[in-house]
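Only the coordinates and a few stated rules stand behind these numbers; no lab work does. Everything numeric here is computed off the predicted structure, so don't read it as measured data. Cβ atoms are built from the backbone, for glycine too; each structure is taken alone.
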Structure I
Amino acid sequence: MRSRMIVFWMLVLCYALAPMAVAETAEELWRQVLSLDAGPGEALQEQGKAAEAILSHLRKQEQALRKFLESAPEDQRAFEAGMRLARMLQIQSDLTGSPGSLGEAERIFEELDRKAVGAQKVEVEFAKLAMQMRLYRPGDAERREALLGAVKQFAKRHPEDRRLAALLVEMAGLYPEQPKTMRGLLGEAQQLARGDEMRARIADDFRRLDLLGKPLGLELTGLNGKRFQVENLRGRVVVLFFFGLFAPYTSEAVETLKKAAAEVPELVVVGVSLDARPEPVEAMLAGAGVHWRVGFDGMGWEGRAVRSLGVNSAPSAWMLDPKGRLRSISALNEPAKMARQLLREL
């Protein structure tokens, strides 16, 4: 009888402490979510491994967030968890091209919008706007103008929002072929920028704009340790390709430029590597079947050439005309077509 009573009271105690157990579980699950904010934590030096590792990490974040939301749907952090999950799904869609992930992200934002109150409404509005910017593809002028209008409306409704400068900088990046518009948006962003990091990024963007139309003299140290002058390639269209094996979409960019060089014999690609070691870069080039000259100093984003040119994103590509003048800071969009146009201007 005594043993039965002990079991009985143990069950009663378990039920009585159930709310406490749920709260502890929610805390543990949230700590797990936050612990993944540090990123994959891997030194990624091989072509293809960066995107693979990032995607794997995103899936871990997705699982942690889904588990939290399933276990604690009424927790005060559920709104943030939903926002995080939608963003994870967006990025996964970018990396995999999965329309299912994107569709679910949109549904989550709509559901959050229906439930949001006060400042949460602003968060959802910003997130939905950021998603539309991510979905924009070069060439869709009508959609770009609609996005610009939406950004202006957001700025008008929320003039004190801390993210306005970043939003305007991203919008400016959608106008690489319209320097005047890009410069105007960057000027607005500069007035709103609060942190040193954002101010530095805007300064980089202005530096790139200032170089447009001018001859670009550039000396690089190759993977073999020998120096070479980019200006020695005058007479041909030159694509300066800034890349790092750690950056998603690098392999796609390599294929795009490889195809363009095959279509336009007068086009030559010169790489500028942001990687820490030369061996993986050499392996990537060999695997891709390309024989480009590549500048390498092992200093990544702090390299002399990168800093002097204001480069702050990878992969990215610039195009120089046969006279060595910088004509585009966004040459990954139809580079063969762009190169032919420059050759026709001779």
Structure II
Amino acid sequence: MRLNDLSSHPSQWFGSGPSAEIVISSRVRLARNLAGFKFLSTCSNEDKLAISDLLREALLSIDVPQERSYYSVDTAAALDRDFMVERHLISRHLAHGSGPRGVVIAGQEAFTAMINEEDHLRLQVIKGGLQVQQCWHDISMIDDMLEEKVEYAFSPKYGYLTACPTNVGTGIRVSVMLHLPALKMTGQIEKFFNATRDMDLAVRGLFGEGTEAIGDFYQISNQVTLGLSEIAIVNDFTDTIVPKIVEYELAARNQLLAKEANVLNDKIYRALGILKSAYMISSQEALGLLSHLRMGVNMKRLEGVSIPKINELFLLTQPAHLQLNEGRALDATTRDELRAKILRQHLN
């Protein structure tokens, strides 16, 4: 599987599935380290290479139906690394790390496995909409298969040992990406932030840790793993946390419809007008305007534009996607011109 084979269409998980009008995706990630090796912060490049070889062989040999490909991140071109970050296949930490490191990507992006990120291994499964339990089922099966081939660093007292203390225990990180434009428009987004802090949740932007919430997209994830079971964390997200946030966003949308319909319509149709006519547009502006279109379609204020089309444009207009599909590196001005051209072609 080549990265170019992925760049011309959106990820299958992006924006489809249960509650997808608000819940873009669900992700479950597991942090694991190998017994007999130091944590990566004190590993030599020789150690990292040994870890990489061992995990690569194990990941490519487990009995799962998806075809898998390995990519060496340390030798990959900068553009390929940026593309994998945009695609949520790897983290920024892995993209900009040092020493031998890589990623195994399963066919149709069913799961990925980052090798030598912060821990020796970071497994992740992403699905569209609210499917945290399904993500947990899949990743648990993969993790069990791997544990038959390698020995994890595990303490009977503390559980799985990880580089970051907040991951010690189960090593699980549940993350849900949410589209919350109405909470932002009604000035209630700070209440959302306060509520997540009260529930010991971390809030990040579209591309994870250290990124801003561009286009009203927010990722929420658990911060505590020690002393909690995987099932308890998964069920909490599925049954309590996410439904409550969805309820808040829907209430904010109803408030806009009841009290500020013209303001809402103006926001949506101004976005459509700019996207259909601009000759230069940055990726950040495009994401913000596409976010307004997405809200308009989901709230039945806009016809003639489909959610799959908007989802497609979210990814195809990202910098690395643009350049891979164009087959060459582009400077910022040329990217802004090409992005605007693609948007005009797709929306007119």
Structure III
Amino acid sequence: MKTDLTEIMNWDERFRLKFINSISGYKGVHLIGTKNKSDQTNLAIFNSIVHIGSSPPLIGFILRPLTVDRNTYTNIIETGYYTINHVHRPFFKQAHYTSAKFPEAISEFDECNLTPEYSDSFFAPFVGESKIKLALKFKEDIEIEANGTRLIIGEIQKVIIEDDYVEEDGQIDLEKAKNICVTGLNQYSTVVKFKNLPYARLAEVPKFNKKQRPDNIVFDEDTQSYNANLLPYGTNVGAPSIEASGVSTWVNTSVIGFNHSFKNKIDLIKEEYQTLINEYEINNLLYKTTMNFEPIVGEEYHLYFSEKRGENFLSLIPPTSWKMEHIGSYILNNDKTWKKINS
């Protein structure tokens, strides 16, 4: 697909909205809690939270143009305080529906069954279900002239977070917290850690742009030297060709057979390796699952996800007997390894 600004602006509005919202990639999902001076609470979902600075600790978010009433904006300007609450898997559906256009007198906390929570007399409400919460004081309101949106900047006044989520170096483990991210407006995904790289220091930058030598350059990587003059055969294009012996047909046939046999062995190793990886992933999943009983060898068990608890659990109840989110069915072998089965 190739497109340009003219074509983009001629697209169906809903298609363009989802496409442009998705093209920036995954974004964090947060609930902003506010309250006006009459104690009317408001809760709204945002996917535009951005780090502004660490000293002082500043957080920003983008607010759509003030062409209609924005209760979040009005409350922040009126009181100067608000909260940012991370969204986790157990309540992401409730968080999503706070975006519905409720009347000002109706609280999203009530309609979406989320708990307003207060801490140390901080004015704005936190979300009780959230495990990572920030209290902020309004600092700056910047209008973006290009489209009328606004960048709202706040200073962190306090942080409420479970100790288990903070690693030794200060990094927050969002996967352990079961955080949710989003692409577009409504495509939600879970957060999975991939790789932790060291701080980028100039002296430690890998040689990404190291030039590869052409095939006709004879270079010994072990000795880091050019050794064409030491080899017992010619290496340049003008050197005498190597003539095949009288048994060349046998050699060629044998090489073809050897290559075929070798390839089959490699394929078998690949299959065995993939099988081993799959077995490890299954057992890693099952042994991290909540179990309220001791499994019996040879018995069939079913793995489910509980939205209420935000975790996987094992059960004897088959998936046809209730409407829980079924992940898979498994049997425990004699060697205490789990095997997935097709129920």
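If FRET efficiency 1/(1 + (r/R0)^6) of positions 149 and 189 (r between Cβ atoms, R0 = 30 Å, to 0.05) is calculated from each of I, II, III, which structure is the one that comes out at 0.10?
The structure behind it is II.
I, II, III: which one has log10 I(q)/I(0) by the Debye sum over Cα atoms at q = 0.07, 0.11, 0.13, 0.16 Å⁻¹, as calculated, at -0.31, -0.75, -1.03, -1.43? Walk me through the intermediate numbers first.
Details: I: -0.39, -0.85, -1.13, -1.50; II: -0.31, -0.75, -1.03, -1.43; III: -0.55, -0.96, -1.14, -1.41.
This figure was derived from II.
For semi-axes √(5λ) of the Cα gyration tensor in Å, for residues 205-308 alone, the calculated result is 55, 25, 10, so let me know which of I, II, III that is.
III
Of the structures labelled I, II, III, which one yields -19500 when helix-only ellipticity at 222 nm (-39500 (n - 2.57) for each DSSP H run of 4 or more, over all residues; to 500) is computed from its coordinates?
Values: I: -19500; II: -14000; III: -7000.
Working through the options, I get structure I.
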